[in-house]
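Following are the structures in question.
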Structure P
Amino acid sequence: MKKYNPTTPSRRHMMGYDFSKLSAVEPLKSLKKSFKRSVGRNNQGRVTSLHRGGGVKRLYRTIDFKQQKMDVPGKVFSIEYDPNRTARIARITYADGERRYILAPEGLNVGDKIVTADKAALKPGNRMRLKNIPQGSLVYNIELFPGRGGMAVRSAGTAASVLASEGGYVQLVMPSSEVRKVSDNCFASYGQVSNMEHSTISLGKAGRNRWLGKRPKVRGTAMNPVDHPHGGGEGRQGRGTRRPKTAQGKVTGGRKTRNKKKKSGVFIIRRRNK
């Protein structure tokens, strides 16, 4: 982690990333592309998600979440920064000459070799089927359905733990503490996602949040009644409703929001704590 000298009040507690550990190379041009962010608007330009907008411009790095080059070894050319995600990414040069970006796990270094196979060595970055990963192992970039590519456990410092295997399914303890069944034919990468220090970052000032595309939030009690169910009243008033609500009037604050009829609910063995 990088700490800054307290030259201003906002710098006093500011913390940043130590980019000296990353490779000093330019991003691969063939795997970069421009993209337009929704910034909280729908196709009519109306705000549908509050407190989103602005942010610095950035180019998208095409990440290979599927990693379907079976039994083709690849060598790590560089570990790079990706402005679109919290984790670091690794540029892989495969034996057939193709180059791709993947999520970099903790402990993967320049020059290391990785491979995707039905069964591979238990090394960070190697990708294999869940049925061939021993119990107690940490995995990331997990497929929830065979062939669809990694869909879960992709943010910085996260990992799921292999709990047990039974009846064609593997039980995983997800980062949220949820215990979930996943088909043992699904692929997962061995290890833990890189950049574990991300959770300790102190932004230091409001402007740094604006760079990330996060706009200021206003308390509901500070609004007018027409704008929020908690608004109105002379001076500081209570919210006026029995349960806290969103600006749209939906009950919130500890209420479970998952649809009970969701098809994937049958794969959840134990709900998350929060």
Structure Q
Amino acid sequence: MRSLLLMVLMMVALPGLARTLTVEAVVSPAWVERAGGAREPLQPGAVLNDGDRVLTGGGARALLRVAEGSAVKLGENAQLRVDRMADRGLAAGRVVSGALDVLQGAFRFTTRIFGSPQARRDINVRIVTVTAGIRGTDVWGKSSPDRDVVCLIEGRIYVQHREQAFTMQDPLSFFIAGRDGSRQPVAPVPEAQLKEWAEETEIAPASGASRSGGTHRLTLAAAADRDTATALAQRLRAEGYPLRLRAYRADGGLRYEAYIAGLATAEDAAALADALRSAGYTPER
């Protein structure tokens, strides 16, 4: 009986066990490829599980939230695979662990977004040829066809590149590993370069972002024909936009609205409308 009670208390105390990594904000187009092979648009509130892969398109961004309060940011044309994420322990002994594989594009791991971290972390970020062991820090990195970059903004990381392992602990320093096996020594990062890199993973104001708790929406179609609205929703969902369908009564009959919900601000809704209009779609508002 005591063991059963302890198990129940642990389940109540650790709701993050099944929600170790969630989506906080997105600038579409972006997708999640589930471990089973299904692909769907990435949207705020989605829970990412082991084996899932996040993909962002041109101009896209994604902000992911780790259970203990740290954040992972992704830039455009990025790919990130989730591996063995877990949230274990209680109170001071709580540890969030796992691995994130950056297969392509820019990322940033930071503890400054969602307040003070609520647990220790033991997370390895693998950037193709380089692995960065993260315990508590702010780090930026990028994987491109010819090289992998790790930039330590604050804190400390443990780096493994092929047979070499070393610690980076000087703030504002970076390391570059060539895909041909070459590597450059750790060096200070120029302020202008850091600013340019950081912008690659930031969600700018009025960029068309949807966020958890976002209250604005954009309607793409309000049609009397359900098939017309469904076809539009399916097409845009395949292109990485999280369209939804809603049936409502108007003028004595049913109409079907295809819309995107959860946009952060009215300016974000307007920016998304402009982007879709440029792509050949005609938002209603």
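Here, each number is a calculation from the coordinates, and none is a lab measurement. Since the structure is predicted, the reported quantities are computational estimates derived from the model, not experimental observations. Cβ atoms are built from the backbone, for glycine too; each structure is taken alone.
A few remarks follow.
- Among P, Q, structure where helix-only ellipticity at 222 nm (-39500 (n - 2.57) for each DSSP H run of 4 or more, over all residues; to 500) as derived comes to -500: P
- Given 15.0 for mean count of other Cβ atoms within 10 Å over residues 129-136, calculated: source structure among P, Q: P
- Set P, Q, criterion distance in nm of label points 7 Å out along Cα→Cβ at positions 73 and 249: the highest-scoring structure is P.
- Value 70, 59, 32, calculated as Cα extents along the principal axes in Å, assigned to which of P, Q: Q
- Set P, Q, criterion distance in nm of label points 7 Å out along Cα→Cβ at positions 25 and 265: the highest-scoring structure is P.
- With distance in nm of label points 7 Å out along Cα→Cβ at positions 121 and 209 computed over the structures P, Q, the top value is the one for P, the highest of the group.
- When distance in nm of label points 7 Å out along Cα→Cβ at positions 41 and 257 is computed for each of P, Q, the one that comes out at 2.4 is P.
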